[in-house]
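Alright, structures below, take your time with them.
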Structure I
Amino acid sequence: MKKILLILSFVAVFVGCSSNDGANNTDGNNYDRTALLTNWADNIIVPSYVNYQAKVQILVTSTNTFVATPTEANLQILRTSCFEAYKAYQYISMYNLGKAEEINLNMASNTYPTNTIGIESNISSGTYNLALLSQFDKQGFPALDYLVNGLGGNDASIVGFYATNANAANYKQYLTAVVSKLKTNVDAVVTDWNSGFKNSYVANSGTSVSSSVNKTTNLFVKNLEKDIRTGKLGIPAGVFSSGVKYPEKVEGYYKNDISKELLNVSLKAQQDFFNGKHFNSTATGEGLKSYLDFLNVIRNGQKLSDIINNQFAAIYTVTNTLNNSFSQQVTTDNSKMIITYDALQQNVIYTKLDMMQALNITIDYVDGDGD
């Protein structure tokens, strides 16, 4: 199957690259990258982080309440705040810049599947350092998913781990530590953006590999390809394992009914960024769409920006057919996962090949899965 996928990918690449019937008719050096970066920073990235920070603070509060009074009612409140923060995280996951890159915010927040054996070992010993690289798969939202959804078969048994279990104090301590790490990380990133990084980010408006436009655009494409297409769909669906499926490797495995919503939220975040749409607003500013339109990038007689947006619409159409639980979807009808993967792959081609070529931006991340 791997060979077949490789062949299909090469064919798709050929089609994506060879269908250019309209060259860039405008000099890209004349595009106002400072305005682009200003819109990204002021209206998209920083507001997304501030929203995530607020959701994490609510998560901290509900965690403290549950730890102080572990009841089923408080567990439900904790779950809700955890899910809301998880959705807010989808909006900032692509911005691995500055302090976020330095502290490995992404890996510390959403490495899945989570290592339940390691989590239980940490809880049992009561000794751990979540700052270590070896602890990435024992923290973040996947770990929280296990701690609030996966410890038992019903709410009463889960509450028991925090109320009556012989090791209840350690379970409370670990839950608190995981949530505190999320807060520490996002606080550091927001402080970084507001303490000079935003100014240096906008000022770095050139066209070099290390320029802000190049780095941010690479992160956008990488997030679509690696985090969304591969992580949320391809790996559990068996695309990279010769058809061997891994339903346990889906996002939100223990809650078991949030995988689809997390996917759709992440896709909306991607499309909004592409279009320069302000966070939590109907207003739009400079974005990758306006950059492509400025360059008059045409494919098959149509604006490339329209092709990409139309493909996002096609992706939403197929995601609507999916089960809320991707682990169930993989098990009962994996073909729908593959169809969704293929729909995302098409936009990977449009963005990674056609768009990056038109913008004269070089891919700066390792491409190791043959696509």
Structure II
Amino acid sequence: MIALIKPRKNQYGIYFFFPFYHIGGAEKVHAQIAKATGGKDCVIYFTKKSESEGFLNEFKESGCIIKDISTFTDNKWMYFLNLIYRGIISGYINKQTTKPIVFNGQCNFGYKISPWIIKDIKQAELIHSFNSFSYIRMPFLPFITTTVMISRIRIQNHIEYYKKTGVPDVYIDKIKYISNAIELPIQKFEKTKESFTVLYAGRGSAEKRVPLIAAIANEMQAIGKDIRFEFLGDVSNVISPAAYPFAHFYGNISQPEKVNKIFEKASVLILTSTTEGFPMVVIEAMANACAVIATPVGDIPLHIKNGETGFVFSSVEDEKKIKDEAIKILIAWKQNPALLNSISNNAFQYARNNFGINQFNELYRQVLKY
């Protein structure tokens, strides 16, 4: 009704719907997509309250119009406002004289308005992993034109789930694989041979199992090996930094150049996640010549090969085994700098061959061509 009474003067080519702009791997990907495909004739809606302004400037660099509507759409006590905004925004989309494209980056609000958008307007979605969102989105599949997924393993997970639940094959045909990517460093940064630094980069969410990494750091300290542990990202909700005085905690850092400096100096990236799609931090680490040790989740085993680009733990669930294997491999690499250097070089070259931003940009431009 509001769209009829007060039509919007601006017409947008792409309507982006994202939950957050705070620091996170998904948010970084969303900002990259906006920069690759957006512009002043596109609009981004943020629908959930962000914990920080982490990647907000990255989104602004896209040139898109930025609208943070989370005050109205992320308030359980005033849920009726969420419903009102669904009507307003879908009305504006439907009333455009030039048909836009709607892009949903795992945004619940975006799914809720999808049935309200007329059929001849294309709607694309981005799926990062196989998790609760994989089930939440199921009722909205008939309204989605293209499904982009970043992980080959997670594509297979979804296909298996589709077949198990009787989803028609036509929805499988809509799935398109686009790997995450980054702006690659111009040249390899030479690591300081005297230092050996193990880096964790990410949030303190439960599936990341930061306390397990802290336990590994604690045991390495007890053994007396000269290995430094660093944590990039706010993990204070799951471990107390004061309990690990031998480690360095950066907290959240949003400036790309500062983040790159941290990766440049690191020797190893460690991840002990219970679930992933394909984490951006793995790409960033490899591009900065870091060896990677990680659990065999998502697409990680497709890119990290033991003794070549890093080490993949033999278990996801057995935390003792993960800890023992981590300690063993870190000591081995510490004692054999030539081996670690070879793995680092391989990781750097692999990133250059597989994770360049140009193909990423072009593939998303094809999906969001308007």
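FYI, it's all coordinate maths here, none of it is from the lab. Everything numeric here is computed off the predicted structure, so don't read it as measured data. Cβ atoms are built from the backbone, for glycine too; each structure is taken alone.
Annotations
- Value 15, calculated as relative contact order in percent (Cα under 8 Å, 6 or more apart), assigned to which of I, II: II
- When distance in nm of label points 7 Å out along Cα→Cβ at positions 70 and 94 is computed for each of I, II, the largest belongs to: I
- Test item: helix-only ellipticity at 222 nm (-39500 (n - 2.57) for each DSSP H run of 4 or more, over all residues; to 500) calculated as -17500, pick one of I, II: I
- Between structures I, II, the greatest calculated value of distance in nm of label points 7 Å out along Cα→Cβ at positions 62 and 142 is seen in II.
- With respect to distance in nm of label points 7 Å out along Cα→Cβ at positions 278 and 326, the largest value across structures I, II is given by I.
- Which of I, II leads on distance in nm of label points 7 Å out along Cα→Cβ at positions 38 and 302, largest value: I
- Test item: mean count of other Cβ atoms within 10 Å over residues 102-109 calculated as 19.1, pick one of I, II: I
- Source structure (of I, II) for Cα extents along the principal axes in Å, for residues 134-285 alone, computed value 59, 43, 35: I
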